[in-house]
Structures are given as C-alpha cells and as structure tokens.
Structure P
Amino acid sequence: MRNIFLNWQMNNTFGWGILGFNLFSQFVKVPDVRPLMGVAIDDLDLVMVDPLRRGAILSAMMESNQFLATMKRDSGGMARIKGTVIDSLGDDVRGNDVHGQSNIGRIVYADTRLPDAKQALSRYDALLCGSAWNAQCLRAATGREVKVILEGVDTSLFCPGTRSGVLDPGKFYIFTGGKIEARKGQDLTLMAFRAFSARHPDAVLVTSWQSPWPQWAAGFKGRLEHGVKLSGNGTVDVKAWARDNGVDPNKVIDLGHIPNQMMPTVLRDIDVCLQPSRAEPCTSLPVKEAMACGAPVIAAANTGMLDILTSENSIALKHQAPVPGAGTEGWGESSVDEIVEALEWVYRNRAKARLLGRRAAQWIVDERRTWQAHADDLLGWIQATFP
C-alpha cells in the first residue's frame, strides 16, 4: 500500500481545495493507494457534495484524519512518514513540515522572481507545475527538470445541459470568476462591462469573486478609480465596488461564496464566460468549467492559459501588453477595447457562440482535461519516478 500525502486542505470552494477533493476521490478508487490529506477533513469542507460522492470517500476520510491525529513529530516539528508527500507551494516556495520517503514540490505561483528557489526547493526529489509557463520559469530559476500535469474538471458534473429557466431570457449574462486580485484582472472586467452595458442595457454581470480570504481583496482597484471595500459581514462588497466605478449595481449578480458542486447549473445558464487574467499559474478553473458546460469563453492568451486556449475552443484575447513591475515576466494586460469587441461578437452571434461552446465541451473530453485523467497521470508519474 502506497501512502500519497496531499499536504494541503481539501475543500470545495477554492482552487487547491478542489484539487485536493478530486485527487483524493480518484485515488480512493486505486486498490494499492492510500490518499491522505495534510489538514483534517471537516464536514464544512464538503458542503453540497452529494451523498454518493461523500459516501465513496467517507472511510478514507476517517482513515486520513486518524493518520493525522497519530502522526509523530520530531523535536524540530518535522513529521516523517512512509510514502510520497506532495507539498503545496506558492510564490514564496517555502516547504511544509511533513517529509516522506519521496517528496514532490507542487508549485503554483504568479510572482516570477522566485527568490532563492534553487536552495528552497532542494529538499524535493521532484518538482511539479500546472502549466508550461510556470514550469519554464521554474526551470530557469532552479536548473532542474519540472513535470507539467495540467489540471482538469469533473465532467460528470460540468457538462452541457438544459438551462434552468430561472433567469430572464431577455437578458445577456456574462459570467466571471476567481478571487479578486491584480493578476485576475477584475478591474479590466468591470471596465469592459461598464462600456458594454452602456450600449446594451440588457447585459448582466454574474460574479463569483468571493473567497475565504476577503481581506486580501480589500483596497484593490487596479486601473479603476475606486478600490474594493468589505461589507459589514466581512465579505467583498461587489455591488458597491461596481457602483463606485460607474456600473449600475442592479446589473450585477454576486453569487456569494458558492461551493464548486453548485457551479454547473450557474454556468449552463450564462451566455459567455469572461476571464481577462493578467496571469494564471495553471489553466483557470472557471474557464475549464465553463468550457465543459458548453459556455463560450473569452480569456486572455497569456501565461498558463496558453495551455488551454485555441481558435477552436475559445475567443482568445491576443493583444497582451507587458505588465510593468517586478515578478511579472510573461504576464499580459488585455485591451479593454478587445474585450468589448469580443463581447459584442458573442452578443450578435448567439448561435455561433453556442457552437463554439459545444466544441469547447468536446475539446475538454478529447484532450483529457478531466480530474480522472489528471489523477491517472499524476499517479503514473509517481510510480514511474519512485518505483
């Protein structure tokens, strides 16, 4: 039995958590693999997960929590376990406090400065990234080989289907997702929507911009005149940010803090997904999920997005200006005019846009951009690298 220790939190409301849930759920099916999470799994981590999926991993969840509860640490606070440890690493590439027989650093970062990366990552036997862009920068910083395994979606949930009919069919719905920060480009989204909705009063912006860390968004304004404020309950006040920057708040739907399992019904009801990110370390969960549901996508052709955007599956924003500042190598600044032009094309060509979305959904399947394929590729690589 091989232990695979995923050293982060499973959850269904943010990127790393969704990755953890899906890898754990796939590894449970493998007879000679025991998946373990680096943070105890709580019922709140699985909000809206259906009883069948929950039941399939319940025993393994309890075993994982028990393993954590009995894990011994040395005087320096380091736990040493049998098996493979996959560490979750970000911009600062600092390691965690669990060491296995084999150790993989999975690095997801946007700041390309990577201070002291060579030394900081020397403790890992192998390095793993979620995009060719991240891997290229990491190779340059460390001089080491970096494995790329592209992320996926659960196509049993995210797939084309019938619209719910709960939204006004006379409106044009633009979906956009991701926690608010400079690299996600929400300021560009609001600027483009402000111009587009002035021409088209039926336009509605549907946002999934909340995150477990609203304090990180506070004050961000990017190229807008006014920054993000938090509401009385501590969440991002999306409507107020829109209003302060000249967008009618009645034309904005804030989805709130929504579990991943509820997203498919939202994505099947929208007319287009817009993601003008300045940088994506991986390939953007909202974009992949929208594609899988058959929604046409407009997205910035830079960084990790170059691993997913094609002329056959999306409308790529090709005019990408350099982003000034330290640590922004490869980032791209989308043209607001090009975003508006892309929205206009979808608005005036609904049938062609729907066809583009259907092609994207098939592309996701054909190119194996699923969590099952991701887990299979990861496990195969681990077994080949550490037999």
Structure Q
Amino acid sequence: MADRALPLAGLRVLDCSRVLAGPFATMLLADLGADVVKLEPPGGDESRGWGPPFWGDPADRLSAYFASVNRNKRSIVVDLQTDGGRDLLDRLAARSDLLMHNARPSSAERLGFGADRLAKRHPGLVVAVVGGFATAGEAAERPAYDLLAQAVTGLMAVTGEPTGGPMKAGVALLDLLAGLEVAVGALASLLAAERLGRRLGQGSGMDTPQGSRVDVALVDAGVAGLTNVLANLVASGEEPRRHGNAHPNIVPYEVFSTADGHVAIAVGNDQQFARLLTALSLDSDPRFAANAGRVAHRDELIPMIAASIESRGRDELVAALLDADVPAGPVNSVSEALAMMQAVDGDAWLQEAGVTRLAPSPIRIHGERLPVRLAPPRLGEHTDQVLTEAGLEAAEIAALRASGAVT
C-alpha cells in the first residue's frame, strides 16, 4: 500500500513517550501513515535495554521488547534538560499536530512539555498523555508500571485459579489497553479540530482554536476494563472471585484437558449448548437448558463435559466441534499461534524490518495489510534528517551537537 494511500499520511506526531503504553499508541498511528518522530533522551528509551533477547550486533543491539512497539518511526536524540534541547522541542512541536508523552507532571514541567507551557506556546497542538495512577494531582506523581496497575485495579484479584493466588495477565494488558484508548482519544481530538476548520499542521498563520489535551491513566483503563466483572459487583454486591479459565456469567465457557493438550470451548447461547451435547454424545437435562441453570449447576455440568473430552485428541475434538458449529479452538503455544498465522498468510506474515522480523499490524484497509515502512530505529538514526526538515542548517545542528543538546 503506497504511503499516500494510508489514512494518516501527512499527520505529524512528536512522540516523547517511553516504554510501552505511549509507544504502542504512536505505533498504531505510524502504522496508519502518520510521520512519527520518537524523541529520545541521551541513552535512549530504557526499553531498548530490556532483554535478552536482542537483535543486531552488541555495539548497536536492539531489544525485541523495544522493536515490538516502535516500527514505522524515526528516532532523534534530544537532551531536554538543556536550554538548547527545550528550544528544539518547541521548534518540533510547532510543526507537529500531536505530541504524546507519559511523563509525570513534575518531569513534564522540567523537560519542557508541561501542560501550561504547551498550551501557551502551542495553542493548536493536541497533547496526549498516558499516566499511571492519574494524569494530574498528587497521585500522578506515583511511579507506575503495568504490574502495579493490574494489582490495584482488581484485575489480578480475578485472574488465576480459584484456589491459587492473584495472577497478572501474560502480557502488559493495561499498558496496551491504555495505549489503544489514548490513540483513539487523540484521533478523535484531531478529527474534531479538522471539523472545526483547523488545518492539520501548525505554522500556516491561520487562526486556530485552542488545542486539546487527551489523558488516559493506566488505573482508569484498568478499572473501566473490568466491564462485566465490575458490573457484576455493582449489581449483586458480591465480591468477584477468581474462576481460573471459566467465566462468571457463561457456562460452559472455559478450557478443558484432552489426551494431548487443551481445548477452549466458548458456548455463548442455548442453541450452541444443544449442539455441544450432540457433538459430545451427552444427554440433555432440563437443568442445563438455559444459561442461568448452567451457571447455577456448573459443578455438576463441567465434570460431565470434562469426562467426555479427556480421552480425545485435541485437534480431532476441535474439528468435530467446529463441524457442529460449536465455538472451540486449541490452546496454542506462542509458536503454534505463529505457525497458524503463517499457514493463513504464508511465511511473509512476519515482515522483514532491518535486522528484525515483526508481526504486522492487524488492521487491513481495502483488503491489504498495513506495511512495515520503517524498521524500528537505531538510537538517533534520524536526528540530522528530522532537524533538517525542521529548517535547521547544518551549522545549527553542529552547534546543538557540540553543546550536548542533540547527539
């Protein structure tokens, strides 16, 4: 797909975020065609060192973690703790449509992208902020990572086996959820600005309305993301508990052991349940005919289903259930999941990107996958290029480099 065909081609994003939530958000925008400039401090985003594993040679290695959320971006190194670096931030912000960061308020003020400063100097700029416990006030100063957010929001309390302890999700789920939500909020703000007649991109001399600020905190995303679990508490007054791989409201909706693996069965309505009974050669029972009855009698029903499944082969069982139009699938390893995707799209599903091979965006437009246009960048790989585009002469860039403002 040509760059000009991408929906966000022409949108300029200055990405001052680090680690996962913010970079994931800006990668979504970059995949859709935005020109994302990742502004990194000397030494780079700390997730560059989050390994092993690493790609590349030891002198210029790239962590798999960093690569996973930084494709289609350009990297520049600017020391925002210098006057020259903060002046450069202003020059770059002046030609950007969106600035993303995940700094705590005190750090943001010190580095030059505090809320009041940006609003005063760049009134047409959309600013998107990912916070931890909050995005303003005392709680916003608390250090936060996904693990802490999963812990305090109740997600860990409802994840894991009933007889075990709290468990985090296998990926940084709230970082990803917050990143997705801040990207949606930023795009909505940009769309609203365009509808109000503001051009995308500053510096034209046109009158522009006040820029907007979009805030998403990991804790907000986590509690809101509890959805039906939180609604269950409000409706019943009963504290949600861990159900392992089962569902609190739907039965059967869980994982079963087979002779050679595990199968997930997700029965979402009574008709599917009737088909499941037929496929497993089980007799019907009026207690189980409706979902409410199945929830009430899960302790009798689930062992019956498990006993009918445990001696069967995983793949054979899945095939039989799918033939009966019962939602089911194997519990794959990550390697098996990759093989599944390659079986559908071919070996090219993993896209070559410099020294890396990356999963593509899941978004398709006009039936085509969004391309990996740029490999995850080396630290400061595009500093000179971006500064030249911003109107700096070679002598100015050299002076900034000599002063330590850029590297």
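Here P(r) over Cα pairs in 5 Å bins from 0, in percent, for residues 66-217 alone has been calculated and equals 2, 8, 15, 18, 18, 16, 10, 6, 4, 2, 1, 0, 0, so which of P, Q was it run on?
Working: P: 2, 7, 12, 13, 12, 14, 13, 9, 7, 6, 4, 2, 0, 0; Q: 2, 8, 15, 18, 18, 16, 10, 6, 4, 2, 1, 0, 0.
It must be structure Q, since only it matches.
To which of P, Q does the computed value 23, 48, 25, 5, 0 (P(r) over Cα pairs in 20 Å bins from 0, in percent) belong? Mind showing how you got there, number by number?
On the way: P: 28, 58, 14, 0; Q: 23, 48, 25, 5, 0.
Going label by label, the one that fits is Q.
Tell me which of P, Q gives 16 when you compute relative contact order in percent (Cα under 8 Å, 6 or more apart).
Working: P: 16; Q: 19.
Of the structures listed, the value fits P.
Quick note: the coordinates plus some simple rules give every number you see, no bench work behind them. Predicted, not measured: the structure shown is a model, and the values here were computed from it.
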